[in-house]
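No value in this document is a laboratory result; all are computed from the given coordinates. Only a predicted model underlies this, so the values are computations on that prediction, with no experimental measurement involved. Cβ atoms are built from the backbone, for glycine too; each structure is taken alone.
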Structure I
Amino acid sequence: MRLTNPTCRREINWLQRRDRHGHLAFEDVTAPDFDPTRYGTTHEELLGVMHGVFPDGRIVSKLEVFRHAYRAVGLGWVVVPTGWLVLRWLFHGLYLLFARHRVRLGRMFG
C-alpha cells in the first residue's frame, strides 16, 4: 500500500488488523495502475474524501464508509452517533473539515 497520507495509512492498517473475517478489501487509489473510471469517478474525487464500494457496485463516501467499515469489523457501536439525525450534520461537517486538512494534520501528528 502506497498511501501518501499517514493518517489514512494508519486508519487502514488499524482496520485491516481488526478485519479477522476478511469483510474489507482496500485498494490504493494512488497506485500508478489504478483506474478511477472503473468506479465512474476521478482521482481528484477519490482523494478528496474516503470512498467505499460494495460487492454489488454501490458506492458510499465520507462518514458512511466508516460506519460500514467499523460495523464490518465489529465496532459499529463506535460510530453509531455519527448517523443520528440530530448529530449527523455536525459529524458530517467535522469530517469534511478533517478531509480538507488531513494531509497537513497527518504531517503534524504523523
Structure II
Amino acid sequence: MKVRCIKLLNAHGEPVRTSSWLTIGKEYLVLEVFVDEQTGSRFRVISDDAGTPILARSSEFEPVSAAIPKCWVATFGPNWLAFSPSAFRGDFWVRYFDGDNAARNEFNEAVKAIEEETR
C-alpha cells in the first residue's frame, strides 16, 4: 500500500506548513495500519528524518496504491486494531526502538517484502 502526503498536522491535529517527518507531495510505503479509540486511524511510514518509522494520521494522506500486502495480518486488543506484518506483533516496536538487532533485521525483511508486493 502506498500513499501520498497531502497535508501536515501537528500533534494536536492542527495544520502546519513544515514537518521534519513528512513532506507534502511525497509518496510513502505504508508498513502498518493502526486504529484505536483515542487517536483514530494512523499509518506507519518511514519518515523523512534518518528513516524513523512513525505513526501519522491517515488523514494526512491520499491513496496511491490500495493493494494490501499479503504479509499483513490483523491483530487487535480491547481498544485497538492493527494490520501489519506478523513480525510487528507483541513487543516488537519496543525492541526496535531500543535498538535490538533482531528487531531491526525483522523490520528490514518486512519492509523488503512490502516493497516487493507494491511494485
Structure III
Amino acid sequence: MSYEKKYRERAVKYRLEGHTLEETSKVFAIGTMTLKNWVKKYKADGDLSKKPIKRSAKKVCREKLREYLRTHPDAYQSEIAEVFGCSQSAVSQAMKQGKITRKKRQFDTENKTH
C-alpha cells in the first residue's frame, strides 16, 4: 500500500515530537516497521519522496514484429525476443497490444471455409 507524502511526513513529525513508536503506529494506523523505515529515511535524506519508476522505452516495433512473423511463422517467442533484443514478455506484450495472434487456422476442406 502506498501512502501520500504528506501523510508520511505527518506520521514522522508526530513520532519525532516525542510520541512512542507504538502510539504513533496506532494513531496513524501503520505498522511499526513502516514507521521505523520512514523515520530512518527522513533522518538520512530529510525527505520522504518516493523514487520515480524508471521504465525503458518499448523495444518491439509492432510493424517489424508483424513482418518478422510473416517471414518466420513458426518462430518461438524466445527466438523472436533474441532477434529484437528484448525479453519474451516484451514480445508477448507487443503481440497482445498489436492484436497479433499465432493461432493457426484449420480449414474445412469440404466447405472450403476457415
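Values for this structure:
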read-out: Identity of the structure behind 29 (criterion: relative contact order in percent (Cα under 8 Å, 6 or more apart), calculated), options I, II, III; value: I
read-out: Answer label among I, II, III for the case where Rg/Rh (Cα atoms, Kirkwood Rh), for residues 27-66 alone, calculated from the coordinates, equals 0.93; value: I
read-out: Which of I, II, III yields 3.4 [distance in nm of label points 7 Å out along Cα→Cβ at positions 43 and 83, calculated]; value: I
